[in-house]
Each structure stands twice: as structure tokens, then as C-alpha cells.
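Next up: the structures, one after another.
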Structure P
Amino acid sequence: MIPIAKALKIIKAESIALGPERISVNDAVGRVLAENIVADSDLPPFDRSQMDGFAVIAKDTQSAPVELKIAGESAAGGGWHHKLKSGQAVRIMTGAPVPKGADAAQKVELTSEFRIDVWDGKKTPGSVTILEPTEKGRFIIPKGFEIRKGNKVFSEGDVVITNMIAALAAFGYSKVLVSKQPKVAVLGTGSEIVEIDQMPGLDQIRNSNSVMLKALAEKYSVPVTVFPIVRDRISDLKKGMSRAAKKNDIVILTGGVSVGKYDFTKAALIELGAEIFFDKVALKPGMPAVFAKLGNTYVFGLPGNPVSAAVTFHLFVRELIMSLQGAKDTGPRKGFAIMAEKAKGTKERDTYLPCKLDTDETGRLSATPLKWHGSSDFIGFARSEALIVIPKGETRSKGDVVEIVYFS
């Protein structure tokens with residue numbers, strides 16, 4: 001039985017990156033960058049107005065109210081490309097270029113415009129009264145204030161999220177270099193398992209693990225194939241593993257990893273010639289977790305109990321999925337919370353307790369251990385939002401600060 005930290009270190013060490021590919025920015029969410037994203041221009045690319053109003057020379061407004069001659073108009077996509085002189089103002093729209101010579105803007109609500117109609121039917125710029133003074137730089141975002149040309153926007157190894165897409169597009173990345181995704185196979189095992197659209201017979205249960213693991217893996221934008229259930233026979237397990245490993249980078253099995261009479265997963269891996277890196281972790285729930293390599297395919301044997309399978313996925317399978325893509329952050333997000341109730345760990349294993357998160361009236365995050373009945377209790381686990389970490393041999397009392405592991 002090895003510590004969790006050692007298991008994670010082994011997974012990291014055995015992970016060989018799958019290499020890059022270039023894809024459309026439209027498909028980039030959830031993918032891991034295989035290149036640095038660099039600004040190809042200043043942003044904003046010119047001094048930009050933050051308001052609808054008038055671009056002015058600030059010192060012209062110090063004795064406001066003051067009347068200035070309107071010299072022209074600057075709109076988004078159509079700037080006024082002349083130099084503003086003292087005594088003049090340029091009507092300006094939000095996002096429009098600030099003309100040369102102007103060093104401030106005043107919002108339209110603090111102005112009063114006068115226009116002149118001439119007999120030929122055309123509108124001729126008139127004048128504007130600036131009702132209150134403005135100051136140099138007011139309502140102007142300077143050129144390059146957000147980022148300078150050549151500066152790094154995002155780094156290789158970052159996971160692309162929806163909020164990043166606008167920046168990628170703004171700097172011309174219609175195609176993005178990302179890491180290839182590992183192909184994942186899910187293989188449920190157990191003679192007692194039937195498909196979810198079947199009514200279980202005597203001593204049978206539905207295959208809830210495979211659909212759960214598929215959903216968990218797809219959260220990380222990887223393609224997943226669910227294979228048919230394999231019965232508790234070494235010959236069937238060997239055939240099922242070999243078939244799943246043929247065209248996939250990762251195979252996830254559930255069940256058959258403990259020490260029971262019909263737990264054949266480890267034996268089948270050995271007969272197939274797989275290299276087994278670990279087969280027992282100091283973790284509750286999820287101690288009998290197996291990590292191996294069959295040819296070029298990584299294999300996880302996860303416990304059959306659904307809570308154990310979910311916890312070991314979050315801790316170990318996620319680590320591999322992200323490491324194969326060269327992600328900077330391969331593990332789950334962690335944080336801290338205040339214990340809402342007392343909870344006890346175990347003597348020899350670190351305990352990861354499903355919990356509910358809340359905030360109290362002072363803004364503190366609190367973690368309440370869920371009332372569940374062991375690693376087969378997926379009903380209790382279904383409402384969990386994170387895991388409370390209790391190191392082996394320790395207890396956490398109400399009010400203690402504890403480490404939590406998020407499911408995201």
C-alpha cells in the first residue's frame with residue numbers, strides 16, 4: 001500500500017505527452033494549449049474612448065461651463081483623423097479612437113450640444129457646452145493599456161476556458177496549437193452487472209459505473225468509448241482489456257480489483273504481460289486501485305463501489321488525462337473550509353469524505369460531511385460538492401480548518 005502522493009508521482013512520471021495538433025478556435029474550449037499565445041498588436045490598438053461624449057483638451061474645460069466648437073465626429077470603425085486644436089471638441093462614441101491632440105473626454109450627460117441648420121439642408125457642426133471640467137486622461141483607455149504587442153497572453157499548458165476565446169480571436173488565432181487528447185475506454189466488469197436499460201434479475205445490479213465514468217472523463221473534453229460488460233472470468237477479462245486497449249490511450253475498468261475469489265483484474269493484466277505500477281493506495285475510499293500499462297495503453301483498475309470509483313477517478317485518472325496533454329495543473333482544484341461537524345479519519349489511510357459546501361453570515365466557507373453509508377452509497381454521494389481531506393490517524397472537530405478537494 002503506497003501513499004497517495006507516491007501514486008500521483010508514479011502517474012506523472014509514466015505519462016508521455018501525446019504531441020500537438022492544430023485545431024479551430026471554435027473547438028478549443030477544454031483543450032490544453034501546446035503553444036504560448038502572444039499578442040500580435042497593442043490592446044487597445046489606439047487611445048480609446050470609454051464613453052459616448054466629446055473628446056477635448058482637458059485644460060480647455062477648467063473654467064467650465066465652457067463652449068467649444070465641434071470639429072468632427074469619431075465613431076467605432078470610423079475615427080476623426082485630424083489634430084484637435086484648443087477651443088475645439090470632437091463628438092466621440094464608446095470604443096472610438098481618440099483624435100490626436102485630445103487628452104480627455106467628457107461624457108455626453110455633462111454636455112449640452114448646439115447644432116446649426118443651414119439653408120442648403122445639410123447639418124453643419126455647431127458647438128458644445130462642457131458643463132463640468134474634466135481632467136487629463138479621463139474616460140480614455142490608452143493604447144496598449146491592456147497588453148502590449150509581443151507580450152504573452154496565455155501559456156503553453158493552460159486549459160482553454162470559455163472566457164479565453166475572445167482573446168484568442170482578438171489576436172488572430174483562428175487556429176490554435178493544442179495537445180492531442182487521449183482516447184479513453186470504459187470497461188465495466190462483473191457477472192452481477194446488467195446494462196442500464198435492463199431490469200436487474202435476482203442478485204443483479206445495473207451498470208451505473210460505466211456511464212458515471214464516461215461523464216466524468218468527458219468533463220475534460222476527451223473522447224470516451226464505453227465497451228460491453230465483461231464477466232468475472234480471466235479469459236473474458238483478457239479479451240475485453242485487449243479489445244479496449246487496441247485503439248485507446250487509457251482503459252478504465254471498474255470492479256474485480258480487490259482480493260475476493262472473483263477479483264481477477266490484476267491476474268488478467270499479469271497474464272497479458274502488463275506492467276503494474278501500483279495496486280493498493282493508502283486511501284479511503286478507494287484503496288484497491290490499480291495502475292498499469294499494457295503495451296502503449298495505460299490501464300486503471302478502479303474499485304467497483306461507485307463512490308470509490310468516483311474518488312479514484314478524481315485523484316488518479318484525471319491526473320493521467322491532464323498529464324498526457326501537458327497541462328500545467330494536472331490535479332483537482334483544492335482549497336480550505338471550516339468543518340461544520342466532527343469527522344474521524346482512519347488509522348492507516350487518508351480519508352476523503354464527500355461533503356456539502358455552504359457559506360455562513362461572515363462569508364466563511366463551511367464543509368458538512370454527508371450522511372452516507374460507505375463507498376457503495378451513490379445516493380448519499382450524489383449531492384456532494386467536494387471532498388474533505390482527513391490525514392491518516394487524525395480527527396477533525398467542528399470549527400477546524402480542513403483541506404477540501406473540488407470536483408471541478
Structure Q
Amino acid sequence: MKTLLPVIMLFALSLALMAAIFRPLLKRRVFDWLPGVILGKLSRQRSDVSPVHVMFCFVDHFEPRWGNADYVTERARMRRWCEDYPKLCDGHRDADDKPPRHTFFFPEEEYRPEHMKDLVGLCSAGYGEVEIHLHHDNDTSDGLRSKLRSFVGTLQSEYGALPTHPETGQAAWAFVHGNWALDNSRPDGRWCGVNDELTVLAEEGCYADLTLPSAPDPTQTRTVNSIYYASDDPDRPKSHNTGIAVRVNGQESGELMIIQGVLGLNWRWRKHGVIPRVENSDVRRSSPPRPDRTDLWVRTGIHVKGRPEWVFVKVHTHGTQEGDIDTLLGSPVDAMFSDLETRYNDGKNYVLHYVTAREMYNVIKAAEAGKVGNPGDYRDFVIPPPSFVSNKLMAKT
């Protein structure tokens with residue numbers, strides 16, 4: 001019995017350690033998507049071509065009214081971004097001599113002309129672009145379509161903030177869904193209600209969705225770390241749970257392209273030195289941009305099938321929340337840009353490109369079309385840049 005005691009104690013200690021690791025992972029629903037991460041690692045094509053081009057895209061769920069803020073707070077948030085973001089960016093450049101380029105996904109339900117005027121001024125100076133964000137609940141297809149048409153029309157006609165697709169003649173835009181609930185993907189049916197949302201989005205001019213990853217939220221898809229086309233089942237939710245990968249010399253399939261950010265486990269940044277943190281591409285005060293995270297974003301290697309030397313890194317944030325603004329407009333993100341430019345822009349092993357959501361989509365489409373060389377040459381490959389000039393003003397002149 002005495003000889004068994006150390007074995008029993010070791011076994012009990014092992015069980016306790018496993019429980020300490022797995023309990024928080026279960027709480028964060030890791031095992032819903034972890035198989036996809038593992039399979040992706042096993043099947044992902046690695047580049048044997050140098051240099052690797054890194055497309056870095058910063059996506060912002062930009063909500064001036066977050067937390068039911070009063071008007072004074074809304075305006076203060078806008079002022080902070082308009083004043084401090086250019087100061088942050090002006091010391092940084094990528095391989096194409098572009099500054100960091102923010103993509104402001106602005107909520108339809110939070111629209112104010114003065115906010116949009118500020119953003120258009122910032123973006124027209126070269127610091128980013130505006131796209132569509134929407135929070136809705138218990139909605140219908142017609143209700144969704146009406147909201148999109150009204151807001152898209154306003155952004156295009158009043159501000160020139162959205163480009164026109166050269167083939168369809170429609171306003172062209174990217175989308176991020178509020179509360180992560182794209183295509184009615186929450187199990188409880190909240191924060192959407194529209195099972196054919198992918199179809200409605202595509203018909204109204206959306207060229208890509210950039211909502212994911214959403215883990216640990218239950219809206220997270222089984223497909224991870226991918227760029228793919230999703231086919232809509234109008235009678236069922238979460239049609240984008242799986243799809244067909246975008247590939248070189250491939251073709252469009254389904255209703256909508258889904259462009260995901262990195263999702264995985266970061267074993268180099270552990271809680272209590274033991275439990276790996278979930279990497280879901282969220283940048284904020286509680287999840288600052290560290291070099292080990294940057295390495296994981298690049299090393300995951302999200303790419304168009306057949307073009308592994310073009311890597312797409314999409315990170316996201318909620319840029320108007322006071323607790324996070326100092327991180328996003330201060331030294332942590334400043335250091336992230338410096339790190340990217342130092343370690344991932346040497347011209348030999350890596351080349352860095354700061355891109356907006358639209359530019360990233362265009363580079364993806366160039367890869368799909370079989371283009372090679374410098375992806376920075378394809379920022380406007382399919383969809384041109386927005387004019388940031390009011391159509392009404394143009395008509396007067």
C-alpha cells in the first residue's frame with residue numbers, strides 16, 4: 001500500500017492539473033472549434049517561396065454610442081480618434097509607403113451626420129475606410145433590406161464613403177454583424193432573426209463578411225482560420241458554418257465570401273503559467289497586442305489556397321470604449337506597428353502591407369485570379385476606392 005501511495009498522489013495531482021486546464025477551456029467553448037484548428041494545422045500549405053507578404057487589416061466595430069453614451073461622450077470619442085489616430089500612424093509605414101489603415105465598421109443604428117463627416121475627413125486623408133456594421137434583433141428579410149438600403153444610400157450619396165462596383169453598378173461594401181450573430185447564428189435566435197441574411201447582404205451589395213472569429217461566443221463557426229465562400233440555406237441559420245475555400249484559379253461559389261481572423265490557443269501567453277489563452281484576434285486593454293500574438297497571427301498563415309506566400313492577418317476591436325482607447329491610440333498599438341515593421345518587413349523573409357477591408361478583399365480576388373508578385377499592386381483589383389466626395393456636390397459642380 002505504501003508503494004502505491006506516491007502513484008495515487010501523482011494520479012490525483014494529474015487529474016487536478018487537467019481539471020484546472022480544461023475547466024476554463026470548456027467555459028470558453030474551446031472544444032466547439034478546436035478540432036478545426038487542429039485539422040487546419042495539419043492540412044495548411046506552408047510557403048516555400050520568399051518573401052512572405054503579410055496583409056495586415058485592423059477591423060473596428062466602431063460604435064460612438066456604445067453603452068448608451070450621451071451626446072457629449074459620443075463627440076469626445078470621435079474627437080479622440082480624429083486627433084490621435086493620425087499622430088499614431090504618421091511614424092509608421094509599410095513596404096508600399098502606406099500608413100496603418102483602419103477600417104471603421106460604422107453601425108447603421110448609430111448614424112449621425114457629424115460623426116460620419118468626421119470619419120470621412122479622417123479616411124480621405126489616407127488613414128482608412130468606412131464599411132457597414134449593424135445591430136438588429138427579431139428582424140425580417142425585408143426589414144434588414146430596408147435598413148441596409150437606407151444606410152448604404154446615405155453613405156454613398158451624401159459622403160462618397162462607399163465605392164461603386166464596376167460590374168453591378170451597386171454600392172460595394174463589407175460587413176460586420178453586431179453581437180456576432182451573422183445569419184441568425186445564435187442558438188437562442190437573438191440579435192438577428194434573418195435566416196437568409198447571407199442572400200440579403202449579397203443582393204444589397206456586400207462583397208465580404210468580416211465578423212469572425214467570434215469565439216468564445218456560441219456564434220463561432222466550425223470553419224476556422226479560413227477564407228471561403230458560404231452558400232445560404234434560407235430556411236436554416238448559420239449557413240456560413242462551412243463553405244468552399246477560395247483558391248487560386250478558382251471561382252466564386254455561394255452567396256458571400258467570409259474572411260476570418262486567427263483563432264487558436266496561445267501557448268506562449270498562459271494564465272497562471274499553465275492555461276493557454278484563447279487567441280481570437282481581439283485587440284484591447286485586456287488583450288494587448290504582444291509580439292507572441294503577432295507571431296501567432298502570421299504563423300497561422302491564413303491564405304488563399306495555392307498562394308501560401310500571401311498571408312492575411314485580420315484583427316478586430318471595439319474602438320470607442322474608453323477602457324480600450326488608450327491601448328488602441330497609445331503605446332501598445334504603436335509598439336505593435338513598430339514590431340510588424342521591424343520583424344515582418346525586412347524585404348527578404350517578409351514584406352508588410354497595411355490594408356483596409358476593401359483592399360484585403362481585392363488582394364484575395366487577385367490571388368484567386370492567379371495573380372503573382374507584389375500583392376500591394378492589387379489593392380484596387382476589383383473594387384475601386386471610395387471617392388469621399390458627395391454625389392450631390394459633384395452634381396452641383
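A few notes on this one:
- Among P, Q, structure where mean count of other Cβ atoms within 10 Å over residues 196-203 as derived comes to 22.8: Q
- Of the structures P, Q, the one that -4000 was derived from, the read-out being helix-only ellipticity at 222 nm (-39500 (n - 2.57) for each DSSP H run of 4 or more, over all residues; to 500): P
- When relative contact order in percent (Cα under 8 Å, 6 or more apart) is computed for each of P, Q, the largest belongs to: Q
- Looking across P, Q, the calculation of Rg and Dmax of the Cα atoms in Å that yields 31.1, 102 traces back to P.
- Mean count of other Cβ atoms within 10 Å over residues 44-51 - structure with the largest value, from P, Q: P
- Which of P, Q yields 3.2 [distance in nm of label points 7 Å out along Cα→Cβ at positions 92 and 156, calculated]: Q
Only the coordinates and a few stated rules stand behind these numbers; no lab work does. Fair warning: this is a prediction, and the values are worked out from it, not measured in the lab. Cβ atoms are built from the backbone, for glycine too; each structure is taken alone.
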